[in-house]
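Below you'll find the structures, each written out as structure tokens.
Laboratory data are not the source of any read-out in this text; all were calculated from the coordinates shown. Since the model is a prediction, treat every value here as computed from it, not as a measurement. Cβ atoms are built from the backbone, for glycine too; each structure is taken alone.
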Structure 1
Amino acid sequence: MNERSATVLVVDDTPTKLYILSSWLRRAGHRVVEATGGLEALAKVGELQPDLVVLDVRLPDISGYEVCEQIKADPATSSIPVVQISGAAITSADRAEGLDRGADAYLAEPVEPDEFAATIEATLRYYRARRRAERMSARMVALTEVTLEMNAAGSFDELLVVAVEGASRILGRYAGVLALPPDGLTRRYTARPPQGAATAKAASPDSLTALAAMALGNTAGTEMFTLSEDGWRKVMPDSEAEGGVSAVACRTKAGRPVVCIGVEAHPSLDTDELTILRQLGQALALAVDALGAYLEEHTIALTLQRSLLPPRIPRVPGLEISWRYQPAVDNVEVGGDFYEVLQLGERVLIGIGDVQGHSLHAATVMAELRHALRASLLGTVDLGASMSLLNDVLRRYHPGMTATVCLILLDPETGEAELANAGHIPPIFMEAGEDARYHRLGNLLLGVSEADYRVDRLTIPEGGSVLMFTDGLIEDRYTPLNRSLEITRDLAETVDDDLEVFCDRLIGHFGAREDDVALVVFRRIKEHCAPDA
């Protein structure tokens, strides 16, 4: 059967007429299915989904007009063209009614074979064009959805799974994808419809290189090519593709790795399908580059941020100290959260702070404040004076910037402590037999105006613990701040014997955050260990 052939349902209750119309259609190369009544015709339309219906107007059960209306009213069959034909209803009013009720063409008998054949071909030509446009539109919608999913992928494996499943689903064929992520390990995934679930398989490091050399050489661009069944299996062992593969290789810039998408080439892809495949390959190459750039920037940002934080926390006799720094889950920029633990003779300074914003500028301001804080502690230690100095640094050198800082100066031997708080969330004090409680609110945050910073004096008993954290731990767009503060206090009611476990429990409870998180928790203990040299 040639490409122009179609499946045609002929509906007529007159055997002679049914035979003649069917003979003309078969002579033109079409496959013919017959029905002698309206209800039978509707059942076969639903079952077979023919390419065209030739429908007599006068039928023994229901009229051809009603059959046509029902075909056109069903979304599943509404695009099937209907040619009505009648030897009795031949007036202009009859033809108008037939066309008004959904017919695509109306023939009055007697009809010549050439006129009948021409009408059928013209109707099919329109039908095929419409079906092609609908199919292409659906594929373009699917391509857009797959492209958006690829751009939203958080890892290369997720990206390649989306690409191969999308190719298989859109084109309705076996599909395979090869790509080389920044980790240097070539990935390959395959999928086969109808389920389209991706399968990961081992890939030779040379497989993608061979495809790149064959399709693109060292140049950038997009190149379509075909491989035999054996040729494809050299790069995709255990491939299920039959009859070779049509593939596209893409590289956005010279020197970058190639990505390749291949689909089963039997039956042959038409022009529209090849266009979809090309666009999928280009979208994948761009998404691979974008994700690679994002992950590289994220790694650089985190490396920079960590380099600005203390490389380690000193071991302090009489104290157990644990800390965490967790960057925002989707934040590629560095932020301004910081913590500090400094041993000052017999005492130790423990601090935490948060500079406004997420940017390189916020990180550099944070570093300046940490250096200014350390400088302020070289002579006489005065927390109020240190806070005033930090405030002056912000107001003079970074007008418009603000920061919150909380400092605790503790003598581990006696438990005597001083506390200064510039607009930060108050620390939580946890003592045996007592409810966990927040310290009172502090002073004005840094960078707003000239201020005198109050220093509170208190005693932390042996076994007592203190939790200090930045607002990134508890801020949530769906939870009121006071509720999150109370949740944190409740969690601190049962502080673990192991502070590392306690920190993990806190971080785990709140989960991935939209902001950076820094926290420090410490406890006075009996055991004293030798101080760091």
Structure 2
Amino acid sequence: MSTHKRHLTRRRVLGASALGVAATGAAVAGGAGLLSSASAAAFGYQDDGRNYVVDTGSSLVFKVSKTTGDLTSLVYKGKEYEGYGGKHSHVESGLGASTVTIKQSGPTILIKVVHGAITQWYAARSGQNNVYLWTNKADASFTATRYIVRLKPGMFPNTGSDAWDSTRDKIIEAGDVWRSPDGTTHSKHYSGKRTIDYDYVGFTAGSVGLWMVRSNHEKASGGPFYRSLLRHSNDGGAGLYEILHYNEAQTEAERFGLQGPYVIALTDGGAPSSSLFPANLDTSWVDGLGITGWVGKAGRGKVAGVGLKGMDAKYPYTVGFANADAQYWAKAAAGTGAFSCKGMLPGTYTLTVHKGELAVHTESVKVTAGATTSLHTLSITGDPSAASAVWRLGDWDGTPGEFKNAELMTYAHPSDGRAAKWTGNVTIGGGSEAASFPAYMWQDVNDGILVYFKLTKAQAAAAHTLRVGVTDAFAGGRPRVTVNDWVSAIPTAPTQPSTRSLTTGSYRGNNHSFTFNVPNSAWKTDTSQYNVLKINIVSGSGGTAYLSAGTSFDCLDLLT
């Protein structure tokens, strides 16, 4: 009997939002979930005429279409979970007519699906309730790289920021953002998670858990802080995603080549085994399968750093590595800043140290297969917070985290009923200044926010530099400032993603600092009077309301 591995079929990333419903029950421990208890089923595959039917020899049987490579069935303990709306699971939006082949190599069944520039692989391992997936994309002939697992309606609770009910909720933006009667907003975009924050997403109903364990994203785009679709659910069905390249809020060029494995894992309700997580997964069994583009452990290298000098203890630090072919990252240890990144493809990378999400140091590093590149302590010299300021709103960390509504905006629309009013002025020295300043500003919503502040006689006698840091923008929105009667020039718009990031759960774009040189003639000479800073969003494009030109803020400060 031939064997077949079950793999989710291709499909364009449909909505997905929040991370999976929290797992109930104890997480599967010590590799449980990889090997199930004794089963009478025999590991292998059959050809039913339309599909290759793979029995994992445990509790999972899945089917892959012989003509399209779609994953057409996912049966766990006798119950079907796959499919909704007449569609199946697949890479991209579905490949259509493809060449599909299958082979068994000992305890592994491998299915290969070829369609033009894309080759999709599925693998099953004897006794495991998992489907291992790889996607090899050679060029940009497909607009995105993603896999969607479609799940039947009613199988799991329909709750979370990425869940809605189309029979009750109303569409408020672009066909994919919904408002419930209670005023809360929901969308496939509202994951609330960055790539660095999660290893898996999915659903649990107590007695069964169905999960997508992400790959290491080495050939994805956007870096460790990228936010994208993760999952969605509604009255018509549910979906899980592995997003490897998506144009929403994208800051990097697309990378090509083999990506994976990512894993569809089924459990008895608990979380997937941590042995499946990208940092822990043993892939030695893949080396001899003949997967095009696969590079095993022996062909990879490592970077290890002694530490970082000049860290701010209030913030986490992340060390990223990127070139045109791959991306990686490692968390720096608190206190010392020591870091280690293994499993890297050979090549020369730009190493970037991030304070929070703000790049504060860069240099070049070379990775060699089978070797460790050791780095001495790196000194951080590019932190804008080091500059002395008369006042500072927020802090320089590459996020709007200190500002009003910032956290909510990663899992809700700006019009959400839980959001505080976007309008309102700020007085320096009045207390809770940052929390009163809006995380986002739009031409058509809250343009013209005022910041009041006083200067001493000595400060008012000097020119000062005003800095306005932003994390992203929509429709070319950028700040123009007025200080009392002095008006700045209109700054050039920096390069930012062209998509509606500010309403789809992401403030992450290209961090940029606008610098305004304010002359001493602009200040009030009476030190008892407030100086008034007015911020306007300027742009020649954009729509209305929350789709008008806008920007998200990182920090504002007036330097001494």
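Identify the structure, out of 1, 2, from whose coordinates helix-only ellipticity at 222 nm (-39500 (n - 2.57) for each DSSP H run of 4 or more, over all residues; to 500) was calculated to give 0. Here the read-out was taken from 2. In this comparison of 1, 2, the computed figure 37.4, 116 for Rg and Dmax of the Cα atoms in Å is attributed to 1.
Looking at structures 1, 2, which one was FRET efficiency 1/(1 + (r/R0)^6) of positions 248 and 512 (r between Cβ atoms, R0 = 30 Å, to 0.05) calculated from, given that it came out as 0.95?
Values: 1: 0.25; 2: 0.95.
Label of the source structure: 2.
Work out which structure the value 1.37 belongs to, where Cα Rg over 2.2 N^0.38 Å, for residues 440-503 alone was derived from one of 1, 2. The structure behind it is 2. With relative contact order in percent (Cα under 8 Å, 6 or more apart) coming out at 13, pick the structure among 1, 2 it was computed from. Computing relative contact order in percent (Cα under 8 Å, 6 or more apart) on every structure in 1, 2 gives 13 only for 2.
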